[in-house]
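Please find the structures below.
Read-outs throughout are calculated quantities, based only on the coordinates presented, and are distinct from any laboratory measurement. The structure displayed is predicted, hence computed values, not measured ones. Cβ atoms are built from the backbone, for glycine too; each structure is taken alone.
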Structure 1
Amino acid sequence: MADPGKKTYRVLVLSVIKHAYLPDAVAAHPRFALVAVADDALRPDWTHERNQKYADMHAIPYCRNVEEAFRNFDCDIAVISSEAERHCDLAMRAVRAGLHIIVDKPLSPDVQECQSLSELIKQSGLKGMVWNRNFLPALIEARLALSEGAIGDLLAVHCDFYFSKDAGPPKETETMGSPPIDWLDRQLEAHADGSDGGVGTQPMGELQIEGIYPLAYINSICSSPFERVVASTATHFHQANVDNQVDDLAALSFVLENGVIGSLAIGRIGAASHPDIGEIKLHLIGTRGALVVSEARPEVGLHYKDQPKNEFKNIRIDNDNDFLLMDAFADALDCGTELPLDIETACNIARIIDAAQISANEGREVKIS
């Protein structure tokens, strides 16, 4: 129930064509109310169908004109869950209209767009957050242990971030002479099982799609800018990635400005590889000990006869991440407190990913500007 002494913020959903988890999480918090869905009129039919379906589910109007929606619905916040290549465009239009923003990840595959949005939101004085998982129970406990000196001063960090999701046919299973898999067609097909993280016309590798999650973990733990990175990428598992020349596996080694060294192994490794969402784990080494963080825990295993193949057997429990993110956003609006992943930090992460891709393509260490 909403606190009668505090404002309920009005929310405009801008293009909810990817996963609905972001606007759903906003709607589930008592301090926020969805008012309308909006998108541009000249979007493809499939986008309008998804937007209309979501609007109908929440009994709110769908407006096929973003600027008209800004004028007519008197909202405080825009929530953006469009194709990644449209995130910054929609976000900047919302900021210019005077709205705070919450943006789905990744912020954008284009670093210059990220920089433009970061500068605009600084000038506006508005709040902007990119969706993240920094409030998962294991991450909260890890930060608490570090702050209490459980392992001394942090020296090194490693993160495994492997998603056990498919991305269409396995590599080299297509018959000779088959046409290349169209990226958008594959993403539309994948929507049914939630494996369409890279929805859009622009192909994106796993590092671009999911890299913001583990890099946000590392940023929240280490509290230091990245200085330089060396990376390698591969297309090891999925034919769609081969055909569209984007990675499904990557490895990064990096140095932070405070001297901490680190590494990240990330990939989409297929549904048959793991009973859960994947192997997601952090290893932290300090001057007095080490800490291993299993991101999914606490969890409970659920196994039964005729269990659907696409149902996770390990279920996360005590997970208030989404509610805590919206609590943090409400606090930022009420009191000006810091956000768990603001636009400037997400922009810095986009620069790290861009530097890693340059490193992988050119086979050299890259300094992060």
Structure 2
Amino acid sequence: MRPEVTQKPFGQLADGREVSLYTLKNANGIELDVTNYGGIITRLVTPDAKGQRADIVLGYDNLAQYLENNPYFGAIIGRYGNRIAAGKFVLNGTSYQLATNDGANHLHGGVQGFDKKLWDAKTFVQHDAVGVVLSLLSPDGDQGYPGNLQVEVTYTLANNNELQMLFTATTDKTTVVNLTQHSYFNLAGQGDILSHELTIPAEKITPVAAGLIPTGQLQHVAGTPFDFRSSKAIGRDITADDAQLKLGQGYDHNFVLKNTPDKELVLAGLVLEPKSGRVLEVLTDDIAVQFYSGNFLDGSIQGKGRTYGHRSGFCLEPQHFPDAPNQPDFATTVLEPGQQYQSRIVYRFSTQAAKE
């Protein structure tokens, strides 16, 4: 089977703009649906160890549900992934106040982040891959950010069973940028994710205070529930008596993958669902990854024939550190005119023998 991409209508926004849904298929039976509203991955079908196919991401059936209440299911996150304390930062002596949408803090780009924008889209077909290129102009002052930011995100579904994502951005004014992808995964296709076995090759996290804002320190994972350097079930230590777990109501923390930024692709997380045998590897050239264990899912929302109960999905969101604009010891997220922001994320899908 040759890789293919198709397009169909996915509804309208309140102002009448048309939204599309793009279906990408590779030669091995992996299928991906993505909409140009928020760059949202709405469906991702992969085979298990026995060849049985299932949708392994959380999401909704229609556009109306995404417009009404979307906890960032499958979305592109920007201009800044994660939190900025009080929505404030200073650049070159100028103070900026961002939209606040997480208590007093700014989260995932604000009230109208990139997850709620209608992107321009164009598709492409190659001999071994198909994809869609999404582009967006975020105007100067959008959610309080300085600079006209031109953003492009390319999703490429390849026959090697990788979903490759390339994020680029340029600005005409000094600004801050930290883009990521926010898919919620459940490799079993149902139930909770506590028996999923996770590896994160990180020796440190950036511990948080109230509001999940980093303290500016680094904390070693050794001897704590945050040690995923060897594979373990997500649920094994999630209820441990640990101050950081209590602040996050579970895992909702930034794991440090690199000491200094570079362009090398490294493993951010490897997840095995033992009964299906499905394996997900998340790779990135970024310096960190946010691991979120679906703590705020509470059974109040449904989609695609499922009720999304407590910890029914997990996220691995490659990123620079949260609140970096206010943390002088963290790697910079500043983008200057004439520079290009670039980051890569890869989802690699495979299977191994299932455990009966």
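Given a value of -1000 for helix-only ellipticity at 222 nm (-39500 (n - 2.57) for each DSSP H run of 4 or more, over all residues; to 500), calculated from one of 1, 2, which structure does it belong to? It must be structure 2, since only it matches.
A value of 14.4 for mean projected area of the Cα convex hull in nm², for residues 39-206 alone, calculated from one of 1, 2, originates in structure 1.
When FRET efficiency 1/(1 + (r/R0)^6) of positions 47 and 87 (r between Cβ atoms, R0 = 30 Å, to 0.05) is calculated for each of the structures 1, 2, the largest result comes from 1.
When P(r) over Cα pairs in 20 Å bins from 0, in percent is calculated, the result is 31, 61, 7, 0; to which of the structures 1, 2 does this value belong? Value 31, 61, 7, 0 for P(r) over Cα pairs in 20 Å bins from 0, in percent corresponds to 2 out of 1, 2.
With FRET efficiency 1/(1 + (r/R0)^6) of positions 63 and 295 (r between Cβ atoms, R0 = 35 Å, to 0.05) coming out at 0.85, pick the structure among 1, 2 it was computed from. Don't skip to the end; give the middle numbers.
Values: 1: 0.40; 2: 0.85.
Corresponding structure: 2.
Taking mean count of other Cβ atoms within 10 Å over residues 95-102 as the criterion, the highest value among 1, 2 goes to 1.
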